[in-house]
1. Quick one: helix-only ellipticity at 222 nm (-39500 (n - 2.57) for each DSSP H run of 4 or more, over all residues; to 500) came out at -7500 when computed from one of 1, 2, 3, so which one is it?
2. Determine which structure produced the value 0.40 for FRET efficiency 1/(1 + (r/R0)^6) of positions 211 and 299 (r between Cβ atoms, R0 = 25 Å, to 0.05), calculated from the coordinates; the candidates are 1, 2, 3.
3. A value of 15.5 was derived for mean count of other Cβ atoms within 10 Å over residues 179-186; which structure in 1, 2, 3 was it taken from?
4. Taking semi-axes √(5λ) of the Cα gyration tensor in Å, for residues 27-226 alone from the coordinates of each of 1, 2, 3, which one would give 26, 21, 16?
Structure 1
Amino acid sequence: VFDMLFPDGGQGRVPIVAITGTNGKTTTTRLIAQMARQGGYSTGMTTTDGIYLNNELIYKGDCSGPASAQAVLKDPAVEFAVLECARGGILRSGLGFDQCDVAVVTNIAEDHLGLGGVYTLEQLARVKGVVAASVHRGGHVVLNADDDRVYALREHVVGTVVLFSLYPDNIRIQRHCEAGGVAAIYDEGYIMIRKGNQLLPIEAVENVPLTHGGAARFNIANVLGATLAAYVSGVSMPAIRCTLRRFRNSAEDTPGRMNLFEIDEVHVLVDYAHNPHGLKALGEYVKAVKTGRSIGVITGVGDRRNEDIVAIGAESARIFDEIVIRCDQDLRGRTEFEISSLLRSGVHQTAPQKKVSYCPNELEAVECALGKAGPGDFIVILVDNVQQVIGRLRELEQRHAMARMVG
């Protein structure tokens, strides 16, 4: 009976890929899961959006904690598990598994500091490092070689370290590969796997919609981490390449993450960016692609430190030509006045003459920004209720499309 249940010395364990980090977790998780599905696995996935079995959402909500991971791992239909592991769940209840086969750490940046007894980036790195340390001997730990704190985690793991970097001449990548290691790099417009001194081209970035032609460098980093994780997990190369060519920043594939709309010649981007690190990366993309003015609809998260909310305002002032401040529905212990005042403080410290408007309601703020925009302008909405905002933008898109047809 045991020979039948566990053929060829198998352990009967579902392969687990666990993803953590400050930004890029959900996109990386979704991309790896899609690669596994494309490779023929029945795939269970947990994210901050919900629990998925293959492409079907079976539970909606923030499911990046251990209970959700266990729900996936107990499902007999799951052959491959891809689990997003957020800071909060780790602090409250640990992980939903004793060990995993592959861990990905995307980056470590300031967010949630002051919550759950975590006050410094070093402490935050130790929390994220729990996921990397859960990889068993013989598994793989996928680390961002461009992030000092992530790279330092290599000293605290027993799994085989593999690295990814946006820079092929990164000295850490050079030394790692010269020692026979495996890495994923972005080189001359291509996603590459490097094994020692051998280079394996995966796909041209211009053919990977997620990267927006290479302008969204943070998504190139997410692609590198996901590609490397799938590669060391044994997902076939055709499945990896096919996924990279097809996976998009659509409201279906990545809701609330780089979702683009066009309304009466105004470009509108919807994104969950909620900390200075994520907003800065988003700003680099905006500056690379905008042709007219840029307008930001911004907010601060109420349970973050004063300096974090001020930093959002300051970063917004560096990116946008005009700013509309709004508030989340859940103020997390603050008042609308507190949040808007802290944001204004950050804006005016950086650009005292910057034009700032205030619309507390999210949909009203979207309408306000659209009213200020002209043809060729670029609006960025830092979103809270993603389905509500996307629904409204789709409605406006359809209305303007119908008006053009009639006209």
Structure 2
Amino acid sequence: MSLANTLLSGGMVLLMGAIYAFGPNIETLYYLIPIAAHAVLITYLVHERFALVSSVLMAIIGANLLTLSSDFNQFVFVFIYFLFSQWFAIFLYDFITDRISLFKTSLPLIVLHIAIVITFEVRSFDDLISIDTVIAIAFAVLSIFVSAVLILGLFPLFEAGLNLLTESKLLSLANPNHPLLKQILVESPGTYHHSVMVANLSESACEAIGANGLLARVAAYYHDIGKSFQPHYFIENQQNISNPHDELDPKVSAEIILKHPYEGAAILREYGLPDEIIDMTEQHHGTTLLKYFYYQEKEKDPDVREGQFRYKGPIPQSKESAVINICDSVEAAVRSKSNPTLEEIRQVVRAIIHDRLTDGQLDDSQLTLKDLRVIEESICDMLNGIFHSRIEYPDLKESQPAREDSS
């Protein structure tokens, strides 16, 4: 990210120098600088807060470079123009991948530029129609279109060249038409529904603790892609069929289940998904114990090693990964219950969080005890909304005579 900032800031300074060298005697040339592109690209490639600070520094640098005299007033004019243009652009552009919406959204920024030009350059009606004012307005408007072109052209280059995980990339990966999401839906529809539920829970919990909710949502969509290779071995895909694990040795069953995070990570690497999502796929079970098959085997062999029935990890390395780890188990546990009460839901959520904590699964996640309480509340609120009590409507046949009598 620091590399992106260095390249963008250095490039903008060089562009300012080149434009100044092209027309050193044109006092209004600074209006032509596509300064808005710098702020918008920093926002999406680094961070919005960093872009706000960087905008101030770039406005100061630009005002120093392009002020043609020692006139302090002109320095202030250039500084204000650059600063307002950047800050307004930061808050104006929400999405920058759609060319049409980008140019439409540029209209308010054009109005701002024209207003600044009139404020700075017009002292009388004659000034309003003077050639200098017209040129200044033309430069100010042209700078917006140049900024839009630079944004559209440079953004994908930085995103791909620096392998940055941006909001734009996450939104594209969340598209249901992505081939991997289609594969999950077709090959393992139960897993697809489970992943969507985990995504909803994870996004809400992450946003509640100040983590990246969008990253958690997208990672949750893909976290169980490994199940699509042998979907019928996972309970959510066993509708109307017998459980194949009933015919297998517990060690064989465990081997099938335990490998799905790593098979999923392998296919995500093959498709070139971001490292953050691949890591979360590998970490979403941490090194937890596959208890059901472990205790089955323990009945036959009391000396069985617990390590044979644990995922090989690693344990979650980020808040988002830890939240997915928790929500994955919570969703499966609550789904197994028939019409759970609000208290039952809370007991399940609390028990799973406590189990993860005491098992050391959250040691590297940077989650605090306060975070865990907030996560618990968020998950419970979401699940309570899903499993809330519904009005039981009378049967259609039973209610028919009543409707006929009342007519």
Structure 3
Amino acid sequence: MKPLVMLNLAGLNRRLLAHMPHLSGMAAYGWQADLGTVLPALACSAQTTYLSGTGPARHGVVGDGWYSRDRGRILFWRRRNLLTPVDRISDAAAGYHPGHPGPAATGPATAVIRAAQAILDGSRPSLLLARVDELDRDLQRYGPDTPAAVTAAATVDAAVAGLTDRAGSGDIDLVVLSEYGVGAVRHPVAVNRLLRAEGFLEVTTGTATGMEYLDTVASRAFAVADHQVAHVYVPDPADHAKVRALLEAADGVDEVLDRHDQGRHGLEHPNGGDLLAIARPDAWFSYYYWLDDTRAPHFARGVEPHRKPGYDPTELLADPASPELLGRAALIPERRGTGFRYTMNVVPLDPAVVRGSHGRLPDSADRGPVLLTSADRVPAVAAGGRVAATDVRQVLLALRDPA
């Protein structure tokens, strides 16, 4: 049986396919469908939904990060297979290769495709998963409606040509999909600064450094900012109405969902916030909680995705004004070799540099995620030209075992 490869191209949508001849050519002899996503339209939530066939209300992956009430910590990028009790596709796919229970690789297109090709040339698993984030990163840096976006799409398309060629020759079945589309943004919303200004959020201050750190235990409300959504944790129900009114009045906030509203979207889960703020299409949420940049925590200017209490897309843009970018980078191997820890301050504290974001449901189908495949078999769940996020698992299983 030939391998089935699922290639996740984060940020891919119908508009960009017009600049990707290898992928659009494959869809011409296979088939293509619009792909429903989940709220929030974020990597970890979408991936877990696709591979489990269940939504966040069941699998509990309510974003790329959330506040763990049991641990008293904000956690980002947790391993899905360690968190969720639902059946994974690897448990259901007959003959699934046990050596590759997750993505072959994730990162730039060339490196990921090279890794996938090596696995296919070697062990030839029955099912191989890979993710490319290069397109997504450039869309967040430069915006989705720019020449840079077209260049990024063409670059990724050229990189995946090796897999589309293998699919065209019949060596593999290839499924290409995305988790979300990226929209243009211009308006960052510092939701935690709003909460702090009204006395809901508390910080602790380093005695020697004066740096401020979010105090989730002492705070009456705080937000886990995650692209265009923010889970807001409000321990005292008496504060819910006040915090909700504050968020709803904030410039850049489109909607605020309480637990009941989250349930209507299949999102109500203990991991989620008591409130969920959704940004308007041109806005996104920054995690910043300090009011003076001289008080910013030590990790704020570094690439520290596991230390920051929220997603920070400015990590995608090294600060061009920083003299450390090249000079100090050259010193890192030497300093580490002598046992010193060293942090580079190269991330700007200017959220206005971000040009693309995601997380809210797409406002139009051509800006939402897509699914396309080299296979000529169209499973029943895709017959209408649209595949629900919870049906991706069934599509993969049907293509993997058409009988």
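1. 3
2. Going label by label, the one that fits is 1.
3. 2
4. Among 1, 2, 3, the structure yielding 26, 21, 16 for semi-axes √(5λ) of the Cα gyration tensor in Å, for residues 27-226 alone is 1.
Quick note: the coordinates plus some simple rules give every number you see, no bench work behind them. All of these numbers come straight from a predicted model, not from anything done at the bench. Cβ atoms are built from the backbone, for glycine too; each structure is taken alone.
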